[in-house]
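Pasting the structures in now, so scroll down.
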Structure P
Amino acid sequence: MILTREGRSIVITTAENRRGGMDDAERAALHKSMLAYSGKYRIEGDDFVTVVEVSWNEEWNGTEQRRHFRIEGDKLFIESAPAPSIVFPGKTDFRRIV
């Protein structure tokens with residue numbers, strides 16, 4: 001995650017232990033194990049909200065992605081709210097980055 005002074009965020013997350021994809025099924029699996037988006041962000045209390053301008057998933061374009069943050073000592077914690085998983089239908093997704 002990169003947050004600029006000018007109010008732009010760039011986010012890329014990937015699952016651990018990913019392998020290269022040579023065929024369509026492997027490349028699809030790689031796509032399902034990541035997310036990436038960018039846009040203008042604003043701070044609202046202990047949240048930062050990104051208005052997504054471009055993303056790895058067209059469904060996210062134009063949405064607002066809200067993340068809660070807190071600082072403890074020299075660590076920054078960023079958490080998403082529980083939400084329906086876009087990767088695993090019928091499951092709930094929650095992410096925490098330290």
Structure Q
Amino acid sequence: KIVSTCTSLFSSAFVYYWSEYFPTVKLKQPPVFDGRMVCYPTLLNMRDYLNWRQADCHINNLYNTVFWALVQKGGMSQKDAEVHLKNTATYDGSGQQHGG
């Protein structure tokens with residue numbers, strides 16, 4: 001129940017405050033967020049998990065920033081951009097765009 005309440009609150013706040021942060025951009029579709037709750041045995045385990053999530057988020061953001069720059073500004077197709085990034089440290093071979 002806690003997780004569903006938190007994700008519901010976040011989703012509603014996201015929509016409610018959208019125009020305050022992006023006044024010239026129309027929200028095209030309603031957002032969907034997921035959530036999960038995990039009990040870690042120690043604070044050290046929790047710290048390590050949060051450190052890993054922060055690093056993973058940063059890597060995904062870098063990959064997606066470069067991927068879409070190659071497509072939107074570099075004129076590459078999505079497939080060509082994927083191939084171009086294939087041998088980078090963040091490519092996992094799944095064929096999926098990181099973070100997407």
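Just so you know, all these numbers are worked out from the coordinates, no wet-lab data involved. Because the structure is predicted, anything quoted here is derived from the model rather than measured. Cβ atoms are built from the backbone, for glycine too; each structure is taken alone.
In this comparison of P, Q, the computed figure -2500 for helix-only ellipticity at 222 nm (-39500 (n - 2.57) for each DSSP H run of 4 or more, over all residues; to 500) is attributed to P.
Quick check: 0.95 is what I get for FRET efficiency 1/(1 + (r/R0)^6) of positions 11 and 75 (r between Cβ atoms, R0 = 30 Å, to 0.05), calculated from one of P, Q. Which structure matches? Label of the source structure: P. Check the numbers for relative contact order in percent (Cα under 8 Å, 6 or more apart) across P, Q and tell me which is largest. If we compare relative contact order in percent (Cα under 8 Å, 6 or more apart) over P, Q, the biggest value is for Q.
Comparing mean count of other Cβ atoms within 10 Å over residues 27-34 across structures P, Q, the highest value is found for P.
For the read-out Rg and Dmax of the Cα atoms in Å, a value of 17.5, 49 was computed from one structure; give its label from P, Q. Of the options listed, only Q reproduces it.
When distance in nm of label points 7 Å out along Cα→Cβ at positions 35 and 51 is calculated, the result is 2.7; to which of the structures P, Q does this value belong?
Working: P: 2.0; Q: 2.7.
Label of the originating structure: Q.
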